[in-house]
Structure P
């Protein structure tokens, strides 16, 4: 089941999404899009998350996760394929929004499923393996879509059609072979479904939830802006199309390689926040240096920043699931809330950052660096959930 969850992230959530930056040059030439319009479309895919993440979390707390994933994969495939029918900016933006409505429910259901299947010190590693599937897809999307898939399939439209068909197939696999995750421990079971108002009232009082959401807002705002802009930026600087797309693939590839080791390391050292802190600092340095360097140094910066991409996401989700007051009964709704907060950053950061390119092509990176700095301050307010902190608290109580 963990393998199926990881593959769902790869082929349904990640590849059809991360292929877009590599295809933007071809799409913009075909549809006549400006740089700001491209940034808007890139953010439009996450705009839906502001509206559906909480709803998706509530649904995940109340209905069969197997059926949610099966139906969501099929609908994500259909709406993803509809992007290939776009004729202008408005229709592509609408298709991206429609796809986002369905696609962004899936990571919440995957994360909740992992949280129910795995407990204790195994949770971090399991979350890392699940996130590795997502990272693999994020790597493959820009690596193969424009350079190999588009020439092979005669254009970007057919690439999106094929990815949509694969997502539908994964949904059918879920329907036939999927299984429900283990039930919560008896101490955490509820005799009935928790009312929505009660769930939201309980969760919105948790300060850690808000600060985790804000941390993701600032961090993901910077990352989303960079990933959507970098291939176009490098092509405009004279780098070959394949090389420009490959830099983004390297970023995601390194992320996939390090997500499990970093998640496991957080289990081993008993600290979640330390790894997140180091990852954010490294990302800030790399974003700030990107417009100032050339050649192999760009690849080095992408490797360094990519090391922590999915690892931070996996460990952040782990912190939330381990936070006192969440528990299995509320985990879906809690994930929906922090993803809703985070999506504000992923929606508005790309077009705002891209607008600075008219002043100087390197200025968008400065904006996304500045945005990322704020995540350090919000992270400081998040309560540690690693076992070392808990052991320290237990020792203080015993004394």
Structure Q
């Protein structure tokens, strides 16, 4: 098949369905091309070595990549974020067809939802099938995170997504809950397929044991690591309150928050205000080093806001945590908690509840090292049996083939 991947984000940005995904499809014998923007995520600044131009072409690991202009931004400003999304969509619509080769299948990655509009345009110009991969429910998540509160804007985005779902030949979702939401919105059942995400770190996992990287362990402490984005959706203020409670109990628990995001500075200020001696903030680490960091922890934390939307999603860090083989504290309702329970890989608790978070962490801390080791081993085994990169790419390839064959008929 000739496959055109349309995504606003792509390598060298941290993006798990990026170059390894494209390269794997090419290794299966497909002709793969990528249409994307200039790398600027997550900081909102164009990466060194790139300069905004109308377009540019490059080749990475044999995969042809075409980049089109966009307005780089990733901050709290709704207007600037809209400008970022719409600028890529506009460039992809105006230039995408002329700059890319014919395609049998267009694979479009969501978010942002505006990518779907460009993908629809390219679908008809190239008479290709459209496979739309939904990793975030818009406009629901925009409302839940507080990114957009304007009722008119949210209604407009609802109409956009309704149009995209109608025009897509197949829709991939990351959870059964997402599938149920789409069916409730009138999307035909035959269109929707559930494909669990793999870990974005899997390609580096083979070298984790020997990889360089700084250990977060502090002798005598029970170290709980949160690694990832620090934004409104993660609601990490509740974790700081849990840390304060554990500090008052004079426990040996320490939280290590690794990563960046628009809430990081505010969280650091809050930790100082609370006088927390059991919270450390660490800068993001390269993919090659994340495994060593995760495996040096005693437990790994997942936390999201207590919003109905997040009960039907599975945070992407879940897969990396399972693969790392460390017990998980899953402070998320719904499917993510069920997945950890099914794997026997950790404990679950109520999100945005400092008391519940503290109790869950203490429960793990009071276990024997052997009991925690068994939990971690169970999680790792579950990952390789059900969530691996090879397993997921093969499923997506089959969905693409099915869509292309149906389109051909």
Structure R
């Protein structure tokens, strides 16, 4: 049974929400964040990407960065642009992109549920990114951004969300610069939501593995330092938006390779039936497209006869049959010769990175399905890193959980 914990959210006043709300920290780099805040002094990026307010030569994990993030959050919360709910509440959050709608509950979930695998993960996390977000949480005494979770809706929660949207006036309703419409309602009856989630046996991490793990690590540290710990303290909970599975869309998570060995094209031709002039986006599971030397090539990845749910994934087959044997990439989490590009950026971005010399090869993937995510999670297995890219993204800075 899943715990949905209402909380006293800090949030922007309605007239300031578009100025404050921003993209999540992990979809842009520091240079992109610096560009986005030009002319936007109130952007929440100053809280979640505080390195943008410090010299670019400073490492992102310098203690000054965490101090700056905490200072920026305190300054924002003290300003007349923010307000805090007087009572604990759940919220309904709806996203509309290209005419497609997904609506779920913005609430807090339990660290204990994450630790005991009521909240199931499907990817390993990188220790350096865990360290970074954990330090931000502890320094800010807050969870500044929600994670995105999904669930198999057998408890009528979609209907409950629809009832809230029909009965209540939204707190916010705005369209961001990327064309995604964001609407947020406060739930009048918190008990009904909490009770309904008690009927949900499992939640699945869609987006935010590092934020989940960092919330767990921060809570463990705070528990150890609190001799009067009860389990009800707010640090035992962290914010999440929970969407029904049938409303979720996964895009491809593509790869770029910075350096390739001489004769790679010949090696590919020896191992695979290589299609010259392939479409940049593969059209079916098992197919990938490779951009190399200014041209697109297509190939089909082999699959073992008796493969488990992870081994059937395109990202796992890519690792087994191409990345490791031909490029020497044994661990995608740590190898510096590979990087990842979200599908929302499109294949033109892959071409640009190669054509401008920032990478030597790009790999365009077919998206992992939500069914595959659930199957892997239920079996207690883990996908290779960067297997899923969910879109649209949540907006950061809408609701902040302090403790």
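Here are a few things to note about the model shown:
- Which of P, Q, R yields -8500 [helix-only ellipticity at 222 nm (-39500 (n - 2.57) for each DSSP H run of 4 or more, over all residues; to 500), calculated]: R
- Structure from which 29 was derived, relative contact order in percent (Cα under 8 Å, 6 or more apart), options P, Q, R: P
- Structure responsible for 0.7, with distance in nm of label points 7 Å out along Cα→Cβ at positions 71 and 87 calculated and labels P, Q, R on offer: Q
- Comparison of P, Q, R - label where distance in nm of label points 7 Å out along Cα→Cβ at positions 247 and 263 is highest: R
Laboratory data are not the source of any read-out in this text; all were calculated from the coordinates shown. Owing to the predicted nature of the structure, the values given are computational and were not obtained by experimental measurement. Cβ atoms are built from the backbone, for glycine too; each structure is taken alone.
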